[in-house]
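Input: structures, listed below.
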Structure P
Amino acid sequence: MITRRLLVAGAALAPFAATAQTAAPAAAPAMPAPGRRAWAQQVPQLRLGLLGGENEQDRLGRYEAYRALMETTFGIPVRLFPAADYAGVMQAFSARQIEGAAMGASAYAGAWLDTNGGVEPLFVAREADGGISYVSVMVVRADSGITSLEQLRGKSLAWADANSTSGYLVPRSELRAAGIGTESGQYFSRTGFGGGHEQAVVAVLQRQYDAAVTWASGQGEVSQGFTRGNLRAMVEKGMLNMADLRIIWTSAPILNGPMTVRSDLPAAFKKDLTDFHLALATAHPQIYAQVERGGGQGYAPVTHEMFEPIVRLRREEAAERRRRS
């Protein structure tokens, strides 16, 4: 049975799931006082990349108050660079065209590998329960008659983005570990990329694909798209009624993606950026909710070592591509 094989696959990923736990949130620090910093001589402007996954106008709109607050706080220009896909932000790090970006775990791991350790994680978002993990979910149309992975055999599946953790890397890994072929014509009639999380779900709603994988907090009311994530964002924008979808698969816990910065930036800059975010949810809850697509308990510091399991998955994925070529 597929269900049994998936349980075994989930157990195999237990070391990764364990990294997605953290201590209870500490008291929020004060928001850093406004003023230009000494590190501004080395960082005269702050360029932040924005991952793909939703349309550019919505991304810029969600981040505008955040951008303006950061600009006022640090006294330097803050510019936003929305990329068409995850690879665009990763390439911008390699070309030193940006200082930072909030990234998924897989995109961070890819940028770390591409730059030979030239990027580092600072912190991740906490969920509503204070934890720092989320899940990948596979959705189908509610009227499709599909209620399980067994019934998806011979049907089509949309990935979100080749550099997405929940929209590609983790579901492929878990499905393969369960003996389910993830290439077109193996278990599924075809697989392809939806062009981002939002677009992949839209493709299911429009019957272009039978199923898609996307991200969700895994907490709260399913009818509302959970507390946070792509489904919640689509519900809030009026793009989705959860009654039109059915979730037929959920991954093991995935460590939330980090705010990533170039490793060569001043330590004082990294500390100020971290302190700004650790205070954000308390000092400016509306801005925090806009950036994080829903509620949570702020942010938690992280280290690169916590993402090593994802780095290993990226290396395995690259090795698999070489074998297929």
Structure Q
Amino acid sequence: MISFFGFLIFSYLIYRLYQHFLPSPNINPKGKYVLISGCDTGFGHQVALELDKQGFNVLAGVYLPDSVNSLKNKLSSQATVFPLDITKQDDINAAFELVQNKTKVLHALVNNAGIAIAGHVDWTTVETMRRVMDVNYFGHVTMTKTFLPLLIAKRNSRVINISSMCGYIALPGSSGYCSSKYALEAFSDCLRREMIPWNLHVSIVEPGTMRTTIMEGLEDNLRNVWLRLPSDVQQRWGKEYFDRTLKMVINSPFIKYAESANKVVRVINHGIVSSKPRIRYRPGWQSNLVFFPLSLLPTFLLDKLIALGFRGRPAGIIHQSD
């Protein structure tokens, strides 16, 4: 058994070395259109700039009205920037009409827009759960279904869905976010297998913690989650438990040593320009070397390891009956 696993690891290393030293040829960007959601900041913003430099026709959707002109000023004249809230069907329909007037064929759709709201299940309202799912899952599903006719109009187009390590490992305090990313992963896998006859590539990007705007003000955001809780929920868990959890999150090496967003931009770029895009990308050491191997452990063992990082007794436990 050990020799079998050793053979698998050796084969995987040889395959990655082959990919590194003999990469697949890149496609010609001339005349190819790429649609990206969530280009206000972060990954989407940087990818739009990079693809524009390479000569792609960038179609950049932004959430905030002020972002339209600010991004336009950074892009070439062949790029198009437009307002896009992927939770609104009217916005998506308007985007489809705009894109269809420019081209009948899409080379790539990058489903990048997303939000992250932290909190235990007991701290998160159903409305908040729905909001996260609307953006991180249903918005991308609607975008994909709407633009699918333009994607399958030619062979070798691609959909790139920005997921997370939280799409394969569920961490305490991230119930809404993890649920939306798990759903997006399943949707992506189904789509990829269904689109094989059409030769539509579907790639999933699963980064760890990256230095983006989501990370800014993390401590204040977590405190606001606590302050908005009903008094009975606060009493059930206790301020001491929250403070301990907050300290653990803020001092976590995965937060303190969050990785460069450029690592994500590079793999998204590869998914768009490569003639053979990968099914899954896990950019950075956190996702690739730490969290993915942990996700392969037996569930009971993984539960015990995670529990070591979330030690502490909620205040209400003393009232729990046997």
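We did not get these values from a lab; they are worked out from the coordinates using the rules stated. Just so it is clear, the structure is predicted and the values come from calculations on it, not from any experiment. Cβ atoms are built from the backbone, for glycine too; each structure is taken alone.
Here are a few things to note about the model shown:
- Identity of the structure behind -11000 (criterion: helix-only ellipticity at 222 nm (-39500 (n - 2.57) for each DSSP H run of 4 or more, over all residues; to 500), calculated), options P, Q: P
- Given 2.8 for distance in nm of label points 7 Å out along Cα→Cβ at positions 105 and 289, calculated: source structure among P, Q: P
- If you line up P, Q by distance in nm of label points 7 Å out along Cα→Cβ at positions 129 and 161, the top spot, with the largest value, goes to P.
- Mean count of other Cβ atoms within 10 Å over residues 257-264 from the coordinates reads 17.6; which among P, Q: Q
- Which entry (P, Q) yields the derived value 161 for volume of the Cα convex hull per residue in Å³: Q
- When mean count of other Cβ atoms within 10 Å over residues 73-80 is computed across structures P, Q, the figure 13.1 traces back to Q.
- Origin of the derived value 17 (relative contact order in percent (Cα under 8 Å, 6 or more apart); candidates P, Q): Q
- Top of P, Q by mean count of other Cβ atoms within 10 Å over residues 121-128, largest first: P
- For 1.1 (distance in nm of label points 7 Å out along Cα→Cβ at positions 137 and 225, calculated) the corresponding structure among P, Q: P
- With mean count of other Cβ atoms within 10 Å over residues 177-184 derived as 15.4, matching label from P, Q: P
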